[in-house]
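Given below, in the form of structure tokens, are the structures.
Quick note: the coordinates plus some simple rules give every number you see, no bench work behind them. Just so we're clear, the structure is a prediction, and the values are computed from it rather than from any experiment. Cβ atoms are built from the backbone, for glycine too; each structure is taken alone.
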Structure I
Amino acid sequence: MLRSIRFGEADRVLHVYTLDGGRVGAVAKGVRKTKSRFGARLEPLSHVELMLHHGSGELGTVTGVELIRPHSAVREDVYRLQVGLIAAEAMLRLFTEPEANERAFHALTRFLDLLDEAPSRAPARPALDPLALSFQLKLLWLSGYLPHIGSCAECGEAGLVGFSPQAGGAVCREHASGALSLSPAGPAGIEALLRRPLADAADAGLSERASRDALSVVTSLYEFHGGFRLRTLRAG
């Protein structure tokens, strides 16, 4: 479950990402009542199996819930919760349609499983977490926005100094006008995150500057291709 919004006196509107149907919205009626049989199973970031009734409206109605993985360890730790909320918002903004994407679904469930076991890094900045950066880069890849990093996106030369979302990737000094500035370690760090599975994101060995470069690239791709910024990144 990606997001839960209060609705009326006792209901909630849920935004979930499903294996078979992609992004889905549903109403959980009476879920905020203390005697609700669903409430404890519909926490944000939980992995559940929902039974929905689809009427004439856009939103389904929750008629049953089976808890698969609660991911309570994520919600009970402030740092891990912030990392998880970044991932949830990225899913919400990049995958907006009720269209199945099996790879995106499995990437999300794998991410949450790993986050359960990840160490708390407080007071580190969650937006620079290697797992969060790796997950977002993979989502951009699955959305069709994979950045070209190995050589200049304009001429194919090495010696990369910047990143241009307009050009679709990293650029050399000759083509760096108006581009984001990158440190020498930035492109290599981004490539390492893209190449490694999510479980090995921390082994990429990114410096703080390389992590900031990766975050700048992710943010610029959101803005250029989607016209949005993640609120959770500004908070994290």
Structure II
Amino acid sequence: MPTAIVTGASRGLGLALAGALADRGWRLVIDARDGAALEQAAAALRARTEVIALPGDVADPWHRHALVAAAGRLDLLVNNASTLGPSPLPRLSGYPLDELEHVYRVNVLAPLALTQLALPQLAEGGRIVNVTSDAAVEPYEGWGGYGSSKAALEQLTAVFAAEQPRLRVYAVDPGDMNTRMHQEAFPGEDISDRPAPAESVPGVLRLIEGDLPSGRYTARVIAEAPA
């Protein structure tokens, strides 16, 4: 049974992807900061596969060690957990630097640190999927903190791929989604027209199950591309 770590799996894309992996027979190690929401998600997943749920913050070193220890031999690492930063989104000219430092700790340093820990346990041909955003490449007003953190994650992904040819290392932009994080980015607005996270899952699965080379991908584009 292949094993995957999926961070931020209590809701949104993380939960949707974990469900798809469970249906495909993957053993799952999942986490989230909200322990109650994580346990609710794990209870539903356990009807389909073996699940270890560890509440905690990926920015904490002890929690990262616990995730890797629970996984053992590993076939897939999905760095999905992230933080938006302050809401409403501040302009860079007035962005609180302590808040920006926290965004970078969660969105950049934590995925790198978890990948470093997981590397010895990743099987030959194993996959690393780092969830990013179009805000990493587009200069949207107000998205300087989150977007620059994802840009940094994308560059780390590209360099890691160059340094680890035995693995497939992907940055994947899931596209707009109707999630709590997207709602926090647009407080007071109706985002119900955004697609559900499940609509991004087929593209991510194509990276996990297919033979695409390491690189940056947009989930819905590769889902629609010919096999």
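Once FRET efficiency 1/(1 + (r/R0)^6) of positions 20 and 124 (r between Cβ atoms, R0 = 30 Å, to 0.05) is calculated for all of I, II, which comes out largest?
Details: I: 0.25; II: 0.80.
Sorting by FRET efficiency 1/(1 + (r/R0)^6) of positions 20 and 124 (r between Cβ atoms, R0 = 30 Å, to 0.05) in descending order puts II first.
Where does the value 1.1 come from, among I, II, when distance in nm of label points 7 Å out along Cα→Cβ at positions 148 and 164 is the thing being computed? Don't skip to the answer; put the middle values down first.
Values: I: 1.1; II: 2.7.
That value comes from structure I.
Consider the structures I, II: one of them gives 48, 39, 39 for Cα extents along the principal axes in Å as calculated from the coordinates. Say which. Mind dumping the intermediate values first?
On the way: I: 63, 38, 27; II: 48, 39, 39.
Going through each structure in turn, the value belongs to II.
A value of 1.8 was derived for distance in nm of label points 7 Å out along Cα→Cβ at positions 4 and 196; which structure in I, II was it taken from? Please list the in-between numbers first.
Details: I: 3.3; II: 1.8.
Answer for the origin of the read-out: II.
For distance in nm of label points 7 Å out along Cα→Cβ at positions 52 and 156, which of the structures I, II scores highest? Don't jump to the answer; show the numbers that get you there.
Values: I: 4.7; II: 2.2.
Checked I, II; max of distance in nm of label points 7 Å out along Cα→Cβ at positions 52 and 156 sits with I.
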